[in-house]
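S.K.: Pasting the structures here.
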Structure 1
Amino acid sequence: MAIAQSEDTNGQPLETQEADTLELLEGFASIPQIDRAWILSNSKHGAPLTSVLVSQVQRNLPANTIRKFISTITTPNESTPPVAPSWSPFPWELSGVALVVPAPSGEYTLLVRNGEAGKDGTAGGPTKLEIWGQGRLVHEVFVPASTHGSVYNDGWFEGVSWNQDETRVVYIAEEPAPERPVYGRRQAAKGTEDLEKKAAGNDAGTWKGRGDWVEDWGEKYTGKHRPLVYVLDIKSKTVKPVGGIPAELSAGQVQWAPPSENAPDGTVVFVGWEVKGQQFQTIKKLGMIYCFNRPCYLFAAGAPSFGSTTQDTATASAVELTPGISSAFSPRFSPDGCTLVFLSARAAVDSGAHNATNSLHTIPWPHNEGAQITTVIDVKGAPRDVHDFPGLYCLQLPRRPFLADGKTVILSTAWRSVPAVLSVDLTRKDDEALTRICVSSTADCAVSLLDVSPGLIAAAESSPSRPPVLRLFRPSAAGAWEREDAPPAAVPFSEKVETALRSLRFEVLQIPVPSSPSGDELPAGAKLPFDAVLVESTSGNDAPGSAPLLLAPHGGPHSAIPTSWIMSYAFLAALGFKVLHVNFRGSTGFGEDALQSLPGRIGSQDVADNLAALDAALQRGLADPDRVAVIGGSHGAFLGTHLIGQAPDRFKTAVLRNPVTSLSSMVGISDIPDWCFVETYGGRKGIASYSDAPTLADLQALHEKSPIAHVDKVKVPTLFFLGEKDRRVPLAQGLQYVHALRARGLESKVVIFPEDTHALDKPQTEFDQWATAAEWLKKHLGT
C-alpha cells in the first residue's frame, strides 16, 4: 500500500525540504570566521617577507565546541613586479589553547592552556604557559592553582603583554580560590597512623563545605574569581603577582610600560574597576560584560623582582594615572615610549547607558602627578548629516596601534551601520585628526581591523552576504593605502552553500525619523535618518512584493547590526526570507544625541522606529505585508514582544531569544538592574532612581515600559528560545510571558537550553535554534 507524502505548494516533499534545510544550515555553520591576526615583523633578520598569523574559528557541531586553527600568509615587503600574498599549505589546530600571544619581534609565541576547574567550584588543575620559538617548545611552565586560577581570555579583562626584551610576560588571571571548610574528619576511624593519614585526605569520609559566598561580575563570569595581574619570568620559570593593587579593585587589560631607570624590574599599566558602581547607590557588583558604564581608571604598579638573591620588599601601592575622568581603558604606548593613549567611555558612565559614544585621549609618559590628559577625539553629539563622522565607537585599540611616525594611530569604529577603519593624527583634534581608510572592495562592506605594523595593516572584510576574508593594506608614496588582495584561505564550500552565497545581496536603507508625540522635543542629532539593512536572496520563488519578511531589531539597545557576516540571518535569507535589520535611534554609530534619545523612551520610540522601517520596506514593494514576522534576542526580543502587543495586526508570528518581557520582575533578578532604571527613566534620572529595593512607584513605571503590559492584545503564535543559565535576562522572564500567552489560549513553543547563558551561542544550541526557527517560520509564513 502506498503512503502519501506531504508536499508544499511547489510539489516538493516536506521531508526533502527539511533535509535540504538542515544540510544548508550545517554548511553555513561550518564556514570559518577570522578571529585574530598578528603581523610578525621579522625585523631581527631583515627578512624580505612579512608573515601574518591568522587565527580562525569554526563550529565543531558533534563535539559542541569551537575549533580554533592558525594559518600563515606571507607577503613580500617589496616586489617588482608585485607578487601576490600566499598562504601556508594547510593550517594547524590549537587544541586546548586559551590564548595565543606572539612576541613583538615575532621570534617567540606564548600559548596559554588553562586547567580544568572542578565541577563543585574547587580549584582546577595547573595553568600551563608554553613559550614556542625557533621551531620548538622552548619553555614550559606549570602554574599551580595556589598561585592563580585560569588566565582570563574573555576579551574584556583579558590582557597579555611581553616586555621590551621579551624576557617576561605580564597577564591577567584569577586570584587563587579561597580555602573552603573541610568536614568529616572526626568521623574517620582512629587508632592507626594509616587511618589517620587517610582521614586527612579527600576520601569518602571527608567533604568540603561551600564556604562564604563570593560575588562575581555576573553574566559570563559565574564562579570566576577576581582578576589580578601576574608576571612570568621566562628565565627562572617563575610566576609572581603584581603587588600594591587595592582589595577593592579588579584588574584587566594590562600592558608593560617602556623601561625606565627608576623601575629596574619594570612597570605595568592596567585598568582597574572598583567593586561597587560609584554612580549608582549600591555596594554590589553589577554585571560587567558588554557594560561600558562601569567606572574604570588606569593604574601603574611596579613589577615584582625575580633576582635570585633579592628579597621582596614592601610593595608600593598602585598609582592612579587618570584622576578626574570616569572611564579609561585599552591603554597603549607609543613606539618612543613618550605617550600613553587610551579610550574612554565616560559618556556611558556619566549617562548610565551601558554603551555610548567613546573618546580618545593621551597622557605623557613617564607619568608625573598632575600630568595633563589631552583629548584627541571628544564625544560627538550630532553629525552634520548622514555622511559626517558620527563619533567614536571603538571597543578596544589594536595591540600595536601606532604607525612608524609615532603620532598616527589606527583603529576600528562603527560609522552608522558600516564598520570602518580610521587613521588618527594625535597632534590634531576631533574631525581634523581622523581619516577614513581601508575602503572595502564593495560598497558598504564591513572592514574590521585585526593588526597594525608600521608598513602593513591586516583586516577582515565581510558583508551580510559574504563570509569574512583577509585584507592587507600598505601605505603608498602618495600617503594613501593600497589593498593587497589575499587569495581565499579555504577550499570552496559545498555546491549548495556556494549557490546560496551567490544568491545573497544586501542594501542599506535610510529611514526618515517618524514624528514624535506632541511636546516631545528631541535634539537635532535624533532627527537624522537612521538605517535598516536589508538582506535577501535573488533566487527566491516569490515575486518581490509577495515575499515573506523578518523584521529583526538588534539587542542592547545601545549596539547595532553592522553590515558584516551574521551566519544565522544569512541562512534565513538563503531560505527565501527577506531580513530587515533595524538600527533604530539609540543604536551605536549615529552620534550621542541619537543614542541618548532612547533612554526613558524604550517601548515607544524604538517601537515606532521599527514600524517606520517596516513601512518603508513595504512601501517599496519589497515584501508581502501579510507575511511579516519579528525576530530578535534580548532587547531585540523586548521589541519583538512589544511589537506583537502594540501592533498585533502587523505580524503573523514572532521568534524571541531570551526576551526582556517584564522590567518590574527583571529588576530584582538580573545582573544589571541599573539597566532597568536607566532605560525606563532615562539617563541621570535613572541613575538617581536606582535602588536595590524599588518603590511601588518604581515598579509601576517599570511595568508600564514592559511588553507584558500589552500582552492582552497579542494575537499571534510565538516561539521562544531560553538559556537556563542566563543571568542577564533570567529564564523567568520568558516563562512569565509564555504563561500569560497560554492563559489566553495562544500557541507558543518553548525551547530551553540547560547549559546556555544569555548569548545562546554553543554550536549545537545555535544549530538547534535556527533549524527550529526555520521550520517555525516556514509553517507560519511559508517560503
Structure 2
Amino acid sequence: MESADLYPLGPETIPSDLTTPSRSYKKHAWLAMSGLTLFMLAYIALGVCFTGITVLGAIHLSEAFDVVRAFVTFCSGLLSLFIIKSLLSVRKASEPNGIEVTASNQPQLFEFIHTLADDVGAPRPHRVFLTPEVNAAVFYDLSLANLLFPSKKNLIIGLGLVNVLTLGELKAVLAHEFGHFAQKSMMVGRWVYTAQQIIGHMVVARDWLDKLIRGIGRIDIRIAWIGWMLGLIIWSIRSVVDTLFRLVIIAERALSREMEFNADLVAVSVTGSDALINALHKLQAADHGWQTAISVLHSEANNGRRLSNIFQAQEAAMNKMKAVLDDPDYGVPPVPAAGSEASSHRVFTEAMARPPQMWSTHPANRDREDNAKAMYVPADIDSRSSWQLFTDPDALKKSISDDFYNPEKRSELEEIAEDDAMMRRFGRSYFNPTYRGNYLGRDALRHFTSIDELLTTGDIESDPLYALSKIYPESLKESLAAERSVNAEIRTLEGLHKGELQPSGGTIRHRGEELSKAEIPSALQQLAEERTALIETLKMHDALCHRSHLLAAEKIGNGWQEHLLHLLYLLHAVEHMAAVVSNERALLVNTWQVISADGKVGFFEKRRMIRTAVIVQTSMREVSSAFSQLKLPDTILETVGITNWDEQHPKFELTDVTKKNWDQWCQIADEHIGIIGRLLNYLAELLLEDVIVAEDKIATALKNNTDIEVAPLAQPPLTKYPTLMQGDEHQLQSKLDLWNRFQLAHGVAPTIARLTVAGAVIGGTIYGGFMVA
C-alpha cells in the first residue's frame, strides 16, 4: 500500500479561527512570560553582584594582598561560578526505554509522521522511538540557547497506544503532541514552556560544585566552616530562586491549560472533533489492559512461561474486562443517539472526566471534549488499524515483547498463548459475568466487623430458592460503577488537597464546578457520605448473597452449611489481617518519609521513628499470632506450596526495636511485613474462589434438586484476630513538621519565613562582600 493512502483525510471545512489563540490564552501567555523575564533578570542580577565582588576584590588584591579580601574574593568567585554554571547548564533528555526507528526501516511510519507535522505546521521530529507503553510524547534537550533557537524534537510512540487506536485516532493523538510546537502564533507559549523547563532544571540540579562545598565542610573544623558558610549562602540562593520560581509556576499553570486546549484544537483541525475524544475514551481501558498484561507477563515468567506477544495480551485483558463487568461497550466510545446532533453528543460525563494515565496532568476529559466540540468540525474517523503504518508489525511486536525478558533466560521459558495466560488470570469463578464485577478489586467481607454481623445484616426470605433469585441483579453494576467513580473522585480531591496533585490551569474543577482549595474538605465530606451510602447498599447485597447460600446449604445438608461458614470465617479473618498489615506498613513508610524529607534525621525525629516502630511491632505480633492459628483447607496449602503451616508460614519474629538498631530494624521490618501482606492477599484470592465455588455448587444442587457429596470437614473457626474497618486506618502525616516545612517551604508561613532568612543571608553577603572588596 502506498504511504499516501495511509494518511487519513482531514475535515472538508475548517473554521478559519479554529486554532487562533484565544484572548484568555494571550493574557496568560504574557503574564507567564513577564514573570519568567523578571525571574531571569533577578537571577542574572544576583550573578552580576557576586561577579562584581569578585572583580573588585581581584583588582584590589593586585594592588595589595589582604587575607580577608582574598577569602571574600575566593568565596564570591565560587558563588559566581555557581550562578553562571546554572545558566549554562544543559538538561540532556534521557532516551526512552524502547527502540529507535528511522525512515529506512519504517518508511510508511515516517511518511505519515512527516505529512502530519507539515499539515499542522510543526517541525518534523529529529528522532523517533517506539516504546511498549500506552503513551505518546515529545522530548528534547534544554538549555538557555533554546529560548532563541528551538531544540530538535524527538517523538515517542507507545505501541500499547497503537494497539488500541485506529489510524484516525492515532493521527489525532500525534497531532495533539505536534500541536504544542505548531504555528508561529504559539511562539509565546512555547517560549514560556521552554523557559519554565530550563529554570526548573536550574533550581533542582546538583553537580560537582555542590560536592566540592560539601567536601570542604567535612575537613578539619579550621577549614570546614568555609564550606558551611558557602553551603548556607548557596542554600539561601536556591531558596530565594525556588520561591520566586514557584510564583512563576502559578502563572504557567494557567497558561498550561490554555496550551492543552489549543493543542487539542490543532488536532481537531486535521482530524475533526471526534477522533481525539474517542481516543481519550479508549485510553482508560487501554491503560488498565496494559497494566494487566504486564502483571500477567511477570506472573507467568515466575512460573517458567513466556508470552510472545504482549500486545495480544493487552487485547485479551480488555476483552476479559468486558466479560467480567458484563459490559460489551467497555472501552468502546458511545455513538450519538439516532436523530441527535453530533455536535451535542458527549462521550464523557462529569463523573468520568478524569484524564487517562498518559495525560494525567491535562484538563478533565469532559472539559477537553467541550473545547473540541465548541466549534464542531465533522469528519469521518479512519477505522483502519494503526499497525498498517509499520513494516512487519508481527516482528516488531515480538521484538518489543522479548525485551521484557532476560535474554539469557528467555529461551528457558515455555512459550504459551496469550489467551491461555489471560484465562488463568481471569479464570477464577468470581470473575464470572454472573457476578456483575462484584468481586473485582473489592474485599468481599471487609465491611463487616465480624461474621456475626454478616449473619444478622438485612432481611432474607425463608425460601432459599427465592432468596437466591434476588442476588446479583442488573442494578448491581450501577452501584459498583458508582462506588468506583466516587473512590476515584475522593483520591483525586485528596491528592489536590495535600498538594500531591496539581490542578490543570491552577483551577480545581469537580463535577462541572470550580472549587477553591478551602472548599475541598466540604466536597470530600459530601463524597464520603455518598460512598458510605453506596457501601451500605453493597454491604446489604453481600450479606444477602452469603446468607442466601447458607440458607440453601442448610437445606441440602451433608455438612455444606458448616463448610461454607468456615470458609467465610477464614476469608473475613484474612481480609482484615491483610488490611491491618497494609495499614501498619503505610504508617512505617510514611513516618520514615517524613523524618527523612530534608535528608537528615535529628534526635527528636529518631525518637518519633522508634515510637512508630514499636506501634507497628506490637500490631504485627498480633497479626503473626493469629496468622499462625489459621486452619486452611489442604487444597489452598498445596496451591501456596506449604505442607506444614505451623512450621512454614512466614512469621514476624524480629527482636525489639531499640535506639541502636532502629534504622536497620525498619528496613528489615518493611521486608517482613511485605512478605506477610502479599501472602495474605493471595490467600484472600484463593479463599474467595473457594467460597464462590462452594456457593455455586450449593445453589446448583438446590435448583436442580440433585444429590451433593459430603462437604469437606469443617475446622473450628478462628474467632480472635485483629480487624480494621474502612475509615479506622492510621491518619498518615501529609504535612511536614515545622522545621522540615521551613527547609522545604511547605505552606505560606514557612515559605515566607524561609524567604526572609534566605534573603537576609544573601543581602548581608552582598553588602559585606562589597564592603570588604
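S.K.: Starting from the value -5000: which structure in 1, 2 was helix-only ellipticity at 222 nm (-39500 (n - 2.57) for each DSSP H run of 4 or more, over all residues; to 500) calculated from?
M.R.: The correct label is 1.
S.K.: Right, next: Ranked on relative contact order in percent (Cα under 8 Å, 6 or more apart), which label among 1, 2 comes first with the largest value?
M.R.: The structure with the largest value is 2.
S.K.: Match the computed value 3.4 of distance in nm of label points 7 Å out along Cα→Cβ at positions 17 and 57 to one of the structures 1, 2, and report its label.
M.R.: 1
S.K.: In terms of mean count of other Cβ atoms within 10 Å over residues 265-272, which of structures 1, 2 is highest?
M.R.: Greatest value across 1, 2: structure 2.
S.K.: Moving to a separate point now. Consider the structures 1, 2: one of them gives 0.65 for FRET efficiency 1/(1 + (r/R0)^6) of positions 601 and 681 (r between Cβ atoms, R0 = 35 Å, to 0.05) as calculated from the coordinates. Say which.
M.R.: The read-out comes from structure 2.
S.K.: Here is a follow-up. Out of 1, 2, which one gives 2.9 for distance in nm of label points 7 Å out along Cα→Cβ at positions 169 and 481 as computed from the coordinates?
M.R.: 1
S.K.: Between 1, 2, which one scores greatest on Rg/Rh (Cα atoms, Kirkwood Rh)?
M.R.: Largest calculated value belongs to 2.
Just so you know, all these numbers are worked out from the coordinates, no wet-lab data involved. All values reported here derive from a predicted model rather than from experimental measurement. Cβ atoms are built from the backbone, for glycine too; each structure is taken alone.
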